[in-house]
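> Have a look at these structures, which come just after this line.
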Structure I
Amino acid sequence: MTHSLPLWLRLRLAALRPAGPRARSAAQAPRERGPLLWIWAAEETGPAATLIARRVAAHLPDARICMTVPEGLDCPSTLPEGASCLAEPEDRPASVRLVLEAWKPELILIMGGRLPAALITEAHRRGIPLILADAHYTTNEVQRLDAATLSLLGRFDRIYLRHDEGLENLCERLSRPSIVVNDGALGEPPDPLAYSEAERSSMADSMGARPVWLAAAIPEAEIDKVTAAHRYAQRHAHRLLLLLAPDADCDGATLAERLTAEGWAVARRSLEGEPEMTTEIFIADDASEYGLWYRLAALSYMGGTLSGLSKAPRSPMEAAALGSAVLHGPKLAPFREEYLRLEAARACRGVRVAADLPDALTDMISPDRSAHLAHNAWLVISGGAGAVETVARDLAEILIGTQLSRSA
């Protein structure tokens, strides 16, 4: 009920309440020497906040870092040595004042879109620099921001946006903060799936110069659609090879029998081991070898995105991390955010209906087209790490600046 009240009224009511138990506990934490960075991490931003903490510590070893997390949430185990982690104090004026008096932080970093109004208001009143990172607002969301929220955003010294979708409108509605656009969400490149280089080299030799594409985690409902697209694309690249990785509920032997009966030249990883020069469809029926399949295929259709029926769908970032261009349908769950990141960077190709798949596949067979998408996708994959470095470097510079000004 309280959260449905206007922000200004929630602040008025919170001002009447005394400091809470979490604030009293936090205020008793020892304050060591060195400039203090307080990271207020929302639940979904914990991993990114941890990365930033580690990079700040690398830039400025003397910095003291304290992360606060929502009550009930476990503290990250990979914080830098010497950093502390506590349950966040209650976001009410008395609690915030108690912690700020005890900690005297040089800089406060708020992560994500959940704005602690009392902390922002009191820190701004005290002249403590405020940074907002990993924020993401669509154009419509910016237009719907009320005056109280805009007032809070206006108290930040710098805002790092995840993308530029709402940038223009936000700049129009805010005059004070410096707004920086990061290339995607804060993060670090995922570890690429493992594969055997000896196996990759051997299979690449057996394939020769044939163009290769992968259909990953294909459910029963999409097999005919995939093979129809393959048949169409073969008119333009007659030596085209399809690596068909069935969904978890598909049986490789049964699938091979079915495709052979349809007139395809079929081989199976679990039987023949490698495709022959005459193989048209190679059934990649070992889910532990996706790292190998992505490495071999110039492009990958992500199974289940046409029908939404894949039992074990694969993340498009797996393909992107290993240089395989991504082709997908309209059903993006459970990796919607990953697909949207790739789409925003023009790093993947989407189709709306199955009838569009053959033309899209034929177009993407071109090495230039698939290489361009794969390059853009790698920029997205690696951009999160670059964004972390940018934010961490800027935070360290601010901490150094506050340290110098206080010693002057």
Structure II
Amino acid sequence: MHNQRREIAPRINSWSAIRRGVSAIYSGTGYDYAVVDKARIQKGRELHHKALSGDKEAHRAAFDFFEQLYQEYPEDDVVAAYYADCLSLSSLFSQQTFAMFKNAVTASKLLDSSVNNQPDNHEIRMLRAYQSFRLPEGFFWRTMTAISDFEYLIEEYESGRTSLAEKQYHQLLFDLGCAYQRTQMTTEADHTWNRLLSLIPDSSYEKEIEKKRGLIPVEWEEKVNSLTAKEDLLQEGIRLHDLSVVGHSGAAKLAHQALSKAYELDPDDALIHAYLGSTNALTCLHGNDANALFFSAIYGLKTLTEALAKDPENPRIHLLRAYMNFSLPEVFFHTTETAIKEFLYLLDAYEKNPAILSPQEYWQMIDDLGVAYSRLDRDQEARQTWAKLADCPDRELASKRISSNME
């Protein structure tokens, strides 16, 4: 029998999506595993890599592998770190609130212990960095731990003490800026992002950073303030709403302002009512206040239900309601079943009138319906749904699901 591991409080050395940094974890760490066979560790890494894609079956395989390995070698810090991350990832598939919190907290403690035992192990620090980074800050308060690890890894790269690729270094800088911003350290976020942009100007990071900063151009505000007609306000509100959906952290508040003006002009307009409810939920999406997040989500769901009662056959309202229910954590809200019903309604309506969805919206909905089925452990229905993606012109989307189903 092996002795039980000691769990030690985290060591904070400095201020500091799920797939970020994945390649960095596997890029030749150079550590010698005296106890566990290197081939077994490498096999586990490959399983873990697949698990980070969000595939439930891949996660189950990775979790089973590292659970067994951890039982055999509980004193191996790298094994413990991988087991902890797989345990934390299980929260993504859990439908039980207690289990979700318990797994995340247990995983965090194991990762802290591994880092304390081997503070200069880059592989372990990378695992803890991204596990901490993906946890909701309003519930777990782990972003400062992520910041500590990101800063350490960046310093190691800049000092030539790590084999990280330059591309991975750039990703660390971007994510460090995001972590700073999440904790209201905007000066540090701007400094970090500016460093990144100075290294690779005109890159894809430029647009992503613009979204994260959420800065509202003066002309946007002037336009909303100048509009007086209901249709114009609704159109601008929808444009800003959609920008918020894709990650622009400042657009939701201005969308809410435009839609509120439109609502005052016609409070009986169901579509305005629906977009106003959805936008209200989005305004709290980028914050860390858990109570505000719950309140805004519940208010948004209520508003969309009221809007749908006013105009029960409006496909845009069904679409908004589908994706709000789909996007909420199942473990807290139990709304995935409603999302499935809305997806099926819209797909049936599309067969009768293809004008209600763009081709991109249609194929994305097929994929998301499969995800929703999988989330509720309706795996056969998920596979049957994803099989339809064989006809999808977006080969990247199609190949991802089809190859996953064939494994």
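Taken together, the values in this text are just the output of simple stated rules run on the coordinates, not laboratory data. Values in this document were obtained by computation on a predicted structure and should not be read as measured data. Cβ atoms are built from the backbone, for glycine too; each structure is taken alone.
> Name the one structure among I, II that FRET efficiency 1/(1 + (r/R0)^6) of positions 216 and 360 (r between Cβ atoms, R0 = 30 Å, to 0.05) of 0.70 was derived from.
Source structure: II.
> Here's a follow-up. As an exercise: distance in nm of label points 7 Å out along Cα→Cβ at positions 64 and 208, calculated from one structure in I, II, equals 7.0. Which structure is it?
The value was obtained from structure I.
> Suppose you compute distance in nm of label points 7 Å out along Cα→Cβ at positions 232 and 336 for every structure in I, II: which one lands on 2.8?
Answer for the origin of the read-out: I.
> Looking at distance in nm of label points 7 Å out along Cα→Cβ at positions 72 and 144, point out which structure of I, II has the largest value.
Largest calculated value belongs to II.
> Comparing I, II, where is distance in nm of label points 7 Å out along Cα→Cβ at positions 304 and 376 highest?
Largest one: structure I.
> Just checking, which of I, II has the largest value of volume of the Cα convex hull per residue in Å³?
Of structures I, II, the maximum of volume of the Cα convex hull per residue in Å³ occurs in I.
> Taking -22500 as the value of helix-only ellipticity at 222 nm (-39500 (n - 2.57) for each DSSP H run of 4 or more, over all residues; to 500) derived from one of the structures shown (I, II), identify that structure.
The value was obtained from structure II.
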